[in-house]
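S.K.: Input: structures, listed below.
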Structure 1
Amino acid sequence: MNDPRLDPAKSLLLVVDIQERLMPAISPEDSELLIAASQLLIKAAQIFGVPVLLSEQYPKGLGPTIEPISKTLEATLPIAKTEFSCWQNPALNARIQSLQRSQIVVCGIEAHICVLQSALDLSSAGFSVFIAADGIGSRNPFDKSIALRLAEKGNVLISTAETVAFQWAGKAGTPEFKALSKLLSQNRIESLN
């Protein structure tokens, strides 16, 4: 069984296919939470020095990454793919291997297609894989729930964005923890408005 404890020095964040023509199809109950959780993961990764990779499924047809995510990612360039699994894409595979991280946190869409296939392949390749359940979505919520069950059967750990962020923090009192606390306070205030 995978160790469920995350270490930012061993972690990588993989943001999968949160694109303009895919997002409108995601169930309304998932879409807002998915965007907020993915932004939290990206910002927490930036705070704790965790590398972030961004994939785009056939961007010519499905469009670029949505603006709330691309703005949060600043200089991170997306890697285009046609494979459903990020691990099966030669450019993403090479980039993941070059970063030499053993833990991969995954968010994005669709949960039952690209997220699931990527997570299962990465787990089979020997990585400790964590899916942020609040940072994924599907057109049909039932597909998302089945994808999470299948992922667990494939030795993938299910977590949440905030759980991941606090595991990366490890303790209070550090400058990084203070930055995370400020980020979470801002997110709570924005969600109340």
Structure 2
Amino acid sequence: MQAIINDVIVELIQGDITDLDTDAIVNAANTQLILGAGVAGAIRRKGGPSIQEECLAMSPCEVGEAVITGAGTLKARYVIHAVGPRMGEGSESGKLANAVRASLNLAVEHHIRSIAFPAISTGIFGYPLEACAQVMLRVIIDYTFEDLDSLEHIIICLYDANAFSIFAREFDKQLKKLQDEA
């Protein structure tokens, strides 16, 4: 499922983010940048130890911020480590929006053409998928209205069918709203 918004392809796919051949993939990181479980664990297993070594040199990273490393042996060139909120810590939607925006800012700074995000904070951090879809898609769509230099393709890669259907419904809603405002 995709749409072209301000010359940027915004796409939802179902699959394993670590298999994507994009310029960058986003890791749903913790503040210590330890590649433990979930997306981070898969990145560590498939990308090798160099990613964790780079992360440790930059740790800690505040909630709502992001850092960039090489991608080790992954197909991607970079991994952007976005620290999303834990459910219950307060101001979660604002912190998630900041993490997504920080990731996109790093992509633009590094002349990245394609980037793939997971559903940040929805795993062990407990953030609801519906709320995540709403925040991430709003930030990504809004970001296409800025001067993106080289950024051409933004993917949200969802691991399972349930997450994909939740994001797809929200994407339809936000695209309709965008058309209504045009």
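S.K.: Any idea which of 1, 2 comes out highest on distance in nm of label points 7 Å out along Cα→Cβ at positions 19 and 139?
M.R.: 2
S.K.: While we're here: Comparing distance in nm of label points 7 Å out along Cα→Cβ at positions 99 and 171 across 1, 2, which is largest?
M.R.: Top value of distance in nm of label points 7 Å out along Cα→Cβ at positions 99 and 171, among 1, 2, belongs to structure 1.
S.K.: Tell me which structure, out of 1, 2, gives 1.7 once distance in nm of label points 7 Å out along Cα→Cβ at positions 51 and 115 is calculated.
M.R.: Source structure for this number: 2.
S.K.: Looking at structures 1, 2, which one was distance in nm of label points 7 Å out along Cα→Cβ at positions 67 and 83 calculated from, given that it came out as 3.3?
M.R.: Source structure: 1.
S.K.: Something else about it: So FRET efficiency 1/(1 + (r/R0)^6) of positions 43 and 147 (r between Cβ atoms, R0 = 25 Å, to 0.05), computed for just one structure, reads 0.25; which one of 1, 2 is that?
M.R.: Going through each structure in turn, the value belongs to 2.
The numbers here are math on the coordinates, done by the rules we state, and not lab data. Note that the structure is a prediction, hence the values are computed from the model and not measured. Cβ atoms are built from the backbone, for glycine too; each structure is taken alone.
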